[in-house]
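Down below are the structures I want you to see.
Please treat every number below as a calculation from the coordinates, not as lab data. Because the structure is a prediction, the values reported are computed rather than measured. Cβ atoms are built from the backbone, for glycine too; each structure is taken alone.
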Structure P
Amino acid sequence: MTSRTIDVAFTPLGTNWQGGRTLVMNAIRALRLARSTEAHVRILGSDSQGSSEYARAAGADGVVMYEAPPRWSLERVRNALGVRLGKHNASLGSTLERAGVQVLVGESVNWHLGNVATIGWLQDFQHVHLPALFSPTETALRDRKFQQTMRLADRLFASPCCAEDARKFAPEFSHKLRPIRPYSSIDTRLYERDCRSVVTRFGLPERFLYVPNQFWTHKNHLGLLEALRILRGRGVRPHVVFTGSTHDYRDPEHFPSLQARIREWELTDWVHYLGIVEHEVVYDLIRQSLCVVNPSLFEGWGFSVDEAAAIGKRILSSDIPAHRDQQAPACEYFDPRSVDEIADKIEQVWLSAAPGPDLTLEARARQCMPRRIDELAQSLLSGLQEAVSAHAAQ
């Protein structure tokens, strides 16, 4: 390796989590645009996982295919012993090494991989902050996963607030942490589209607020609906558009309970749920909306806020560390546990804001984009090269 080249593979985050997919895509795009270093970026996977399609969508150079040794084979037995006795996965390590991979980046690190360095990209410590949302069994599993990843990895990536949580969780591994701001890389062709097309396509009113969050309990849709109930009592009836997955494995009845509240509080005519939509549609909804709203109780980063800021849109956001870390230029904050405060903020926007693109904010966002992408690239490259050097020195 020279100081100007590096070969990295990512595990395919986000097969069932859009935020992970977005994280990897933004990282790959930033590395491709890096000016100082040539990065060869691939996805680790197999055909059965749809990895080739994932790699194409993410803009990676290709896939490093890995299949575990055949069951009951001598190689499988040797590998299993290595994993059990010393957390050494010789089979995966040799596959990566033959492919020329110097460092593997994944959400968790489960093994030593021979001459291949590893980076764990920690997502969040939600189970520490909101323990009521997790069973004791899952809490223990998450604790073990984080402890193992922080112990085995050569370096650790995390958003600034997640890095702070990680320092408190396992201070003995603080020296491995490298805070990363995973800036959203936006395809500027979106500015050429007529974002108002979503109004016709989905039968929406021209004026609406947009909430692009998955329907998970901690996303606090209930608090937002309670705020809309308050506004209804004031005679203020803002239209709100929602998109995202309705499945929360921790509480399968969460979305049905929200639907029941919408009916009970007579909000049906002002709440519009569009389902899971293409990312291009998300961007058009952001641009057409009066503003983007994120009432979440907790985030590791919060891509809906980050993407809205990267596009150039006004934002109403819960006042939590992850959202403050982003320093979005047109963001107003509220206490996510105060439904009256949420209602007041929404009312102000509804009575004053215009729909469609904010040309001033969009121009500012486009001007900042190259610098922000380069900052992300340099942070990633520094961490990748540190991991390779630290691993080689062991």
Structure Q
Amino acid sequence: MTTAIIRKISAGVNQSGVRDHNERLLLTLLQRNGPTAGSDLARMANLSPQTVSIILREMEAEGLLARGTPIKGKVGKPSVPMALAEGGVLSFGCKVGRRSAVLLLADFRGTVLHQMQLNYTYPLPGPLLDFVTRGVREILGLCSAAERKRICGIGVAMPFELWKWTEMVGAPAEEFVQWKDVDLAAELAAVTDLPVSTVNDATAGCQAEHIFGRGKEFRDYAYFFIGAFIGGGVVLNHSVYPGHQGNAGALGSLRSVGPQGESRQLLDTASIYLLEARLAEFGLDPKQLWVQPQDWSALARFVDPWLGQTAQELAKASLSVCAVIDFEAIVIDGAFPDAIKQALVERTRRYLANQDMRGLISPRIEAGVVGGNARAIGAAASPLFDRYFMNGNLRLQG
């Protein structure tokens, strides 16, 4: 992989009464660029060195920042890089999937401190709420008093209108319809006494890749996450674009074509549930696909044709989204072993090279690096960024 070019952010102000804005800006710069000296931060943020020095000292005293090893220059005193402190701020992230739920506690560097998983045939509100409530209590019991004070909220990533997926999930309609009347955020807030935010699951995965993965490398890109059902997200001008109704980048709903020429959605032609169905046809237990750590090597007979079909569908879908916006890259990740991801990316590149690209600019096809936990980590990032980082489209200088 080539060295990433990270564009600089410049949006600081020096007037009194806006320290919160400047704090967010400096934290965002440190998250984006890694350990950085105060003098460099001042230049990037267009702030005075004195202003930056004061803010850095205050945030260090609060436990948000940590000093790095001094770096000697040719002249003058050694510079001391500052970085986000390990465990400086914490948040719970919960992913509600069609086949499993994940609850984790992560810090604002994307490091997962604790994690637990619940596998099921299909999700129902009662058992899920019990799992999260119990999980939060257990994880809090593993935390020190200082860590508990640093927890700022819970982010929940789940599909929109989950109750509409009854047939494909394989759930009884009379049970699954419970989701229509459930406000999971309100329920969790009531039992945990923590602020709760919700986000679309695929958008959360995109957010995780954008913040903690390869998002620093690209200005505009589309993101595909292949789980039990494929989904996606869109990044425009260095920001994850959720849309006015929170459902932008619903790439799983892109049109595709079935084996008889019938109109289908991409999620019907490029999702792991198709591999599950194939295993079930041969009397094998599909749940083995979700056992952690994942190892699909014994299933090559079934995985290989699934990979071929999924890669073809991703190549066509990539060109479809690039017909709307000239994305420079398509980032692919999923709930599967890393070897499967790399094979899928390589096959998608090969299929893309053979597509009719008249009138289009061919995008780079790249592998995401966050992996199967992307949706839960992205969920955890939601309250963290709401409170500590810059959100929205920032003014960036290349």
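Things to note:
- Parent structure of the calculated result 2.1, given that distance in nm of label points 7 Å out along Cα→Cβ at positions 66 and 194 is the read-out and P, Q the choices: Q
- Comparing distance in nm of label points 7 Å out along Cα→Cβ at positions 186 and 290 across structures P, Q, the highest figure is found for Q.
- Computed -14500 for helix-only ellipticity at 222 nm (-39500 (n - 2.57) for each DSSP H run of 4 or more, over all residues; to 500) - originating structure among P, Q: P
- Identity of the structure behind 1.4 (criterion: distance in nm of label points 7 Å out along Cα→Cβ at positions 218 and 234, calculated), options P, Q: Q
- Set P, Q, criterion volume of the Cα convex hull per residue in Å³: the highest-scoring structure is Q.
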